[in-house]
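Listed below are the structures to be examined.
Rule-based calculations on the coordinates, nothing more; no lab input. Given the structure is predicted, the values throughout are model-derived calculations rather than measurements. Cβ atoms are built from the backbone, for glycine too; each structure is taken alone.
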Structure I
Amino acid sequence: MEIFVECPDDVRAVLADPRFIPVPPDRSGPQGSMAWLRSAVARFSHGTDHVRRRAIVEADLAAIDPAALATAAARSSRPADEVAVAVLAEALGMPDVDTVVAEVPAIAAGYLMPGGAAAEHAADCAVAALVKLLGGTPDERVANRIGLLVQAYAATAALVRAAVEHGSIVDAAPVRTTRRVATVDTELAGAGDTLVLDLAAAGLPFGGEPRLCPGRAHAVAIAEGVAR
């Protein structure tokens, strides 16, 4: 059963409660596929897997100065939906940024929820292309670097669009909802139920502790750079 949670206190409580975990991804895909990507990123992990994978993401982000991202975004002539991915890919030292920008949308389209066969095939091809650009080895480091790029496209782009349209990111919500699965019976849900958490209503555009988005400063910097 799917349950929508809008009460800010309940949203915060679920995010902080280890009995509620991200929706487990399908782990049946081969190495270097879209299913592999979902199963290897911090975004859909919990427990020790999440801690290890989040550390990979945090290390990549720690090497990037948000102010430098803002400057690069301010100078970019790319469309709003491409700016975040392009400047992040450049900051990560990725070769062939144009290919990165071209491939990420197909991955982002089915990142949170798998699509049909055609969409999954397109995503598989895009993941394979980015794995190749990142050295060809489908390991956790590569997966989480791709995950960073996907988050930049799917979430940071919302901030960039707000900056372009309104000259400000005030009240912009890069992520409006997120999902958690109850692992045991609770007051809010039964074991196995999926809770759709309204982050916007709770005033948590970057999620909440202990999984607060590690790239929030970088995302805001990119959007503010565009708004200059």
Structure II
Amino acid sequence: MSAPTDAMVLAAGLGTRMKPITDTKPKPLVEVGGKALVDHVLDKLAEAGVAHAVVNVHHHADQMEAHLSKRSTPRITVSDERGALLDSGGGVVKALPQLEGDAIFVLNSDTFWLDGASSNLKRMGTLWDPERMDALLLVAALTSSVGFDGAGDFSLSTDGRLRRRPERQVTPFAYAGVGIMSRASFEGAPQGPFSLNRLWNAAIDKDRLFGLRLDGVWLHVGTPQAIVEAEEAIALSAA
């Protein structure tokens, strides 16, 4: 099975939890460890051999376009959502004509992790199996995450399949903001705004949503305080 060569980076959100920083800049350009969040993501894609990334823009779109124009690897194409926010699923649907391959990486522009012994993106590419999967999500154990205080999103079975967290329960894993999705899983998807959760739930119903446990440390950078916690974790890992 061949790993995806193209990626969709979701960067059009308003970043409301990161206010007041995001009053004057988009969240993907917030710096952590001396580097913009979106560059952490794009650098990992380049290291994993991804040749082309589509990045959608909306909030402070001019700043995003100016920043992205300075990069050469991976090759960047902008998907303009200035007119209307399309949410995660709608953003990918709009960008699909610009993306090549039967499967693509889909990443949040503010997801951030420290790899363990090997690249998590390369591990995902090796595990990807379109015969069994509509989507493969990177999930982080709550016990090895920084800055995340939720109850988790999924349980992970021994065969790699994901199940949603039941109401009023805690599950061991949170979605780490990275997935591989088949192009076929978007067939019949609506135009306009919708969440990728809609497609993941459909994949669960068919036993075709899989997960891979992140090797390393996931840094959930959702608030200004989380920047401090993330930078402390980076410093500790480098010590």
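Work out which structure the value 2.8 belongs to, where distance in nm of label points 7 Å out along Cα→Cβ at positions 109 and 189 was derived from one of I, II.
Going through each structure in turn, the value belongs to I.
Suppose you compute FRET efficiency 1/(1 + (r/R0)^6) of positions 53 and 77 (r between Cβ atoms, R0 = 30 Å, to 0.05) for every structure in I, II: which one lands on 1.00?
II
Where does the value 126 come from, among I, II, when volume of the Cα convex hull per residue in Å³ is the thing being computed?
Considering all the candidates, the number was obtained from II.
When distance in nm of label points 7 Å out along Cα→Cβ at positions 117 and 149 is calculated, the result is 2.8; to which of the structures I, II does this value belong?
Comparing all candidates, it corresponds to I.
Assign the value 4.7, calculated as distance in nm of label points 7 Å out along Cα→Cβ at positions 13 and 93, to the correct structure from I, II.
Of the structures listed, the value fits I.
Here helix-only ellipticity at 222 nm (-39500 (n - 2.57) for each DSSP H run of 4 or more, over all residues; to 500) was calculated and came to -16000; which of the structures I, II was it taken from?
I
Once relative contact order in percent (Cα under 8 Å, 6 or more apart) is calculated for every structure in I, II, which label goes with the largest value?
I
For percent of Cα pairs over 16 Å apart, for residues 37-84 alone, which structure out of I, II has the highest calculated value?
Biggest value here belongs to I.
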